[in-house]
Structure 1
C-alpha cells in the first residue's frame, strides 16, 4: 500500500498482534455528563461516539466509568458498571460505533477516583484529603484492596461482554492508582507502601487482574503519569521503572498523561503550545517496546503527523478536537484540513461544563453531545436569508443555514469577519482563535454564502424580498459614568488591543471580567507568546522537559518576562478579583498576572480621572493611582437598534448573540444560538 499523500504516519495502520488500528488517530477520553443520565444518556452517547467513528478515528476511549460505588466522580442514578444489567446500555454505544465503522475500536476507561471521589465513602492508600475534595478519604484495608482489585476485573469483564474492544486503566491525575505511587499520598507501612517497588504494587496488581479477566486478545491500555507537574511527583527513573513494569504486566498500549488536577501548571488551555508534552512521551517511548499514546494540545493533523514522524509517539490522542469536529479524521484523510473546525482549547463548553456538573459540549460546535436533538438536515425549501453581523453568532447562523440549502447573504459593517474573535487572537495565549475565523472563511466559500464586507445595513436598505432577517450586530463597550471619563488618558479596550493608541507606563484597567483580564495579560506581557514557543512556556511555568526532575518541576523556578509597566486591575465588586472566571483556565490567568506583578484591587469606587491619574475609594480610604493610561473594560451593551427598527415594520426578524443579550462577551452562547436558529429555518 502506498503511503498516504498528506499524512503518511498518521494514516498508517498499527498492528497490535491480535488486531489492527486503522490509523494513529485516537479520540481520547472525555467525561461528557451523559454517563450520569442512565438509559437516555447511553442513547445520546451512542450517537455521539458513532458520529466520530464514522468520521474516521481509529480508536475511541470513553469517559471514565467507575468500577465500584466508592470510586464515582459524581453520583449516578444507576451506580458504577458492576452488574450484567448494565451491559445492554453499554451495548447501545458499542453497537452504534461498530455499525458506523466496523474497523473503529472503542475502549471503556475504568476510572477509580480515589480521594477525588464524591461518594459517601471515598478511599485512598492513606487518609489524606485531596486539595480538590473536602472529604477525607478512608485508608484502604487489605480487604478493601482485594475487593477493589476484584471490582476492576469485574468491570473489565463486563466491558468485554458489552462489546468494547478494550479498556483503559487510568493510573494518573491524582486518582486512586496514582496516589499509591507518591510518598505524599501513600504513607502506608505495609506491603502497599514504603519503597517505590511496594508503591507500584497496587497499580500493577490492578493491571494483572484486568488482563486475567479479559484474556490476551483484548486491548488493555494503561495511562501512566509521565510528569505530574508537582515538585513531589515521580522522578524520571520511577516513571521508567513503572513503565517497564506495566509493559511486563500485560498492557497492550501505554498512554502518557501529564499533570495532577491540583498542580499549578496549565496543560490543556489555549496558552499551552501545541504538542507541548510530546517530547516526554518520546523519551519514555525509547525505553519501552509497546506502543505509546501522547496527548494534550494536538489539534490539527499536521501537528499529529509531526509528532509521529519525529518518533515521539505511536498514537496521537485528540479528545477536544473530536468534540469540535467529528469529521476531523476524514477531512484530514481527504486533504481537506482547511475545512476542520479546530479546537481552540478555550474549555468553555467542554471541561468547564464537566467541572460544573453540566453536559459537555463545544464552543465552536454546539452539536457535540447533542447529536440527537440538534441536527442540520437539508431544508424542505430554500429561503432567502439576510444575516447582519459577521461575529461568531452571525457566522454560525449564516454558515449553518447555507449548509442546509438556504440562500444566505451575510452583511458586515467592517472589512473582516470574526467580530470580537479578532480582538481575542491578539491576546498572548489566545492565538488559536484565528483558527475559528479561518474555518468560517472557508465555510463561507464552500457553502456559497454571499459575503458583503464594509456594508452597514440600515432598516430601509433591507427590502421585503428576504424571507428571514437575522440581526447579529453584537455589542458595544459600555462607558461608565465616572467624572473625567472623557480625559485624553482614557481609552477603550478595543483601542488598547488593536494598538491604535499608545499605552503608557502606568496603567489602570477599569473592570476585571474576561476582557479586563485579557487586556491586563496584553499590557503586562513582554517577549514571545508562551503559546507559540515551548521554551518560553517551560520558563514561565517552571518546567524542565530535558532534565525531568521530580514531577518535571522540582527545583525549577518560573521565570516570567514582564513589560516595563505598572498595571492595576480594578474591580467595583468587593469579591475576590477573578472569582467569576472559568474554573479550568481562570486560575492560570490570575497566577500569570500575579507573577507579572499586576495589582488586583477589588471593592473600588471610582471617584474621578484627571491629569494626576485615577482616584478610587477602597475600604473607606481614598487613594490616587498615579497612572498615565486608563483602559475601560466595564462591560458591554447590546447593539440592537437595527433589530428594533426592523421588528416594528416586518415579520421574520430574529435577534441573536450579544445583540440579544450582552452578558460579558459570550461566544459559546452566540454560536449555539446562531446554529439553533439556523437549524429551525
Structure 2
C-alpha cells in the first residue's frame, strides 16, 4: 500500500472542484494551485489550502512543473492529481513527482510517454492486434516524404500532431493541392501547443462515430472496462456532447470494443484510469484512434450509468488498492448525456470568448448533475480552455435523459458573454440526434456556419429588451402634451441591427414597432436578475444582467445581448467601415499575410490570430485594397481591436 494524506490538484476550474469533492469524501485534505488570473476562482476557495504558482499564461503557472512540485512541498501535499489537460499526460511531470517522493495519481510515465506519441502508440497497437486506421507513422517528416505517404494512403487524409489532442494540430485534407498548407498549419499549431511539430497521416474515415472505452487497471494485474461513451458531436475535432451508452453499439460490438480496449491497456502495462478511443465506421468496423492516459472531461456520463466514482477509483488505485469490482460485476443502468457549456461564439466560428460572467445559476433537479468552477461576477480569462461547465442528465431511457438535459440547459443562467448554450439545445433537439444517428460530421452537415449565423434573437426577447432599454420597467416613458412619445432605438444584437420605436401604453406597458408586426410588452416585475413580463398573451420570467449600456437576457432556450447603438455605437468599428478586419477575440498576432497597397479578395487570409493555443485566420470580408495594417506579429490584441483597414477596390 502507498499511503498519502494530502492531495494537491494541479489544475483549475470545474475539474479541480470535482476532484476535491471525491478526495474530501475519502478523508484527504486538498490543496489548490492558482495563477494570477485565477485568484478568485471557486476551486481556490474549495480547497483546504491554496498556493499561488505564477502569472496568467499557462506556461508560467499550470504547465510549470517546478512550480507545481514546489507548491506540493510548501503545502505538505504527498500526492498530486493532474486532472485533465495541462500536465495530465506529461511523462516528465509524473517522473518529477516520483523523484520528489510524491504520489502521482495517474499511470506510469512509460505508458504516458508511449501513448502520448500517436506514431509510437499506433505501432504498439498494431503489434497488439488492436484494429488501426491505415496510415503513415514514419520518422521522415519533410513535406516530400509526407506527400508521398499521402498519395500512397489515398485522399482524403487526416494530418495529425503526434503529441497532444483536443483537435490541435489536426487537419482534414481533401486533395493533394491543399496538403502543403495543411502541413504548415498543423506543425505550427502543434509546436505551440505541445512543443513538438511531428506529424502522422491517416486515411480519413468518412462519417464515422467517435466511440471510446473507459478502462481501469490496478497494480495487481487487473484491467477492466466500464463500457463506452459516444463522443461524435464535435466542432473543430473537439467534443461538445457525449453520451453513454452509444446508440450505435450492439451487445456484440460493445464486447468486441471493450475487449480491444482492455487488450490495449494490458499491452502497455497500464495503471489507473484511461480511455481508448476508436473511430466506428458506418460498416460497423472500428479502428484505434488514440489513448488518453488520464481522466476524461466526459467521465461523468460513465459515472451516471455505472453509479461509480471514477476519481475515488483513481485515488484507491494510486494508494495501491485493487479494483473494487470485477468485469462481470460492472452494471449498466439507463442512459446519460453530457453537454459542455463553453464561453464561445457558436453563431460565428465557435471562437472563444473572454469577459465577465455577470450572472451564473447552474440547473438542478432529478437526474441532473452540473460540474462547474465559475460564479457570478468572475472573469473568464483568455488564457485557458473556455469550458465553463458540464451539464449531465441521466434517465431510464435515452430520450428521458435527452429531455432532462434540454430542460436543464434552458434553466441554466450564463449571462455576460457569449456561450454555446442555445446551440447545445438546438443540437439535442435535432431529429438526427433524437434518432441516435449523429456521426462526427453532424455539426458540419446540420449546423453549418450559415445556419448558425441565422439564429438571431427571438422577436419576443428583442421586444422585451427594447422595452427595458427604453425605460418601461416600472417608469413611464417620455410624454408629449398629446400623449406618450415614441422612443427611437437602433438595437444591436450580435451582428444584427434593427431600428425600433417604443411607445408607452401605460405605467408598465409599451408597444414595440419597426421590424415585423408590432408587439405589446408589459413589464410586471423586475427583481434583481429576474423580470416577469406579459407578451403575446403569456406571462413569463426572463433573466437579465446589465453591463454598462449592454443588456443581457435569457428566456428558456432564447438568449441575447442588446445595446442601443444610437447611444453606444462602437467608435472603432464605425470609423473603420464595413471593410475593417477586427479581432474576434483576445489573442496574439501570429502572422500578418498582407501589407498596405495589396489587392485582396473576399475570404483571403489577412492575419493569423493565436488564441487558446489555436490559430484563427482573419479573412477579408470583401474585395478591396489594404489601406493600413495596424498590428505586427507578437502583438497582444483585445476583442474588436482594429487589425487591418480595407479600401474598396479600384
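Computed from the coordinates by the stated procedures, all read-outs in this text should not be read as laboratory data. Since we're looking at a predicted model, the values are computed, not measured. Cβ atoms are built from the backbone, for glycine too; each structure is taken alone.
I have 22.6, 71 for Rg and Dmax of the Cα atoms in Å, for residues 278-605 alone, calculated from one of the structures 1, 2. Which structure is it? If you can, show how the numbers build up before the last one.
Working: 1: 22.6, 71; 2: 23.8, 84.
Computed on structure 1.
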task: For distance in nm of label points 7 Å out along Cα→Cβ at positions 294 and 542, find whichever of 1, 2 sits highest and give me its label.
output: 2
message: Using mean count of other Cβ atoms within 10 Å over residues 14-21 for the comparison, can you identify which of 1, 2 gives the largest number?
response: 2
query: Any idea which of 1, 2 comes out highest on distance in nm of label points 7 Å out along Cα→Cβ at positions 118 and 446?
result: 1
- prompt: Who wins on FRET efficiency 1/(1 + (r/R0)^6) of positions 198 and 454 (r between Cβ atoms, R0 = 35 Å, to 0.05) among 1, 2, i.e. which is largest?
  reply: 2
